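Asks: So, here come the structures, one by one.
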Structure P
Amino acid sequence: MAITMTSAATSQVRHMMASNDVKGRVVRLGVTAGGCSGYSYVLDIVETIHPNDRVFEAAGVRLVCDPRSYLYVNGTELDFDALGGGFKFNNPNVKRSCGCGTSFAA
């Protein structure tokens, strides 16, 4: 499987990178312990790709994920909804999530 991004997500990432003058960087998706359901998503724009990172690309936007986080987000689609609160994680591994949609249990 893989991590994918919708055209809305890639468009928003490109816009954010251009607005902040950080073109050429990558999006890092990860998870951290915490939140009301057990894990929280972490999304950041970074320069560094580590040797063990999984690397995915959509519409010219590269997304990386560390091996531990990949166990929880494999198969996830990253989407963006400006009216619905920003980035959304359509993660098939989620067993339950909180009402805010930013923390989950797998």
Structure Q
Amino acid sequence: MKISALENSTVRAAVDAFQKGDRKAWSALFEDDAELFDDGSARSLEKFTREALGHERFTCFDSVSADGLQVVGKFHSEQWGDFRTYFRFHLGPDGKIHRLDIGQVEPAAAP
């Protein structure tokens, strides 16, 4: 799956900026008081932006939710290694991101 396959323009722009490590473009897509939750725990969006962009990225996309607001894929972090993760975007009425949920996707249980 390619970024161009992401149908929601805000999600596509956010993922593209994240992949490129473009902090300015990434930050412009968020409301001033936007929230970030990492595996369900509140986290500083500013700190995440500073620490992750340019050092973390999706290596491939596995799926996009039917509403186009959640992306799941293989992920690489210079600090934490490789794992599957999700980004779930919540958009405000103006189309900007007011909340981002990120987290590791647990592997399916073996039968």
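Any read-out appearing in this document is the output of simple, stated calculations on the displayed coordinates, not a laboratory observation. This one's a predicted model, so the numbers in the text were calculated from it and none came from an experiment. Cβ atoms are built from the backbone, for glycine too; each structure is taken alone.
Asks: Quick check for you: by distance in nm of label points 7 Å out along Cα→Cβ at positions 63 and 79, which of P, Q is greatest?
Replies: Comparing P, Q, the top value of distance in nm of label points 7 Å out along Cα→Cβ at positions 63 and 79 belongs to Q.
Asks: Shifting gears a bit: When you work out distance in nm of label points 7 Å out along Cα→Cβ at positions 31 and 47 for each of the structures P, Q, which one comes out largest?
Replies: P
Asks: Let me ask something else about it. Computing relative contact order in percent (Cα under 8 Å, 6 or more apart) gives 26 for which of P, Q?
Replies: Q
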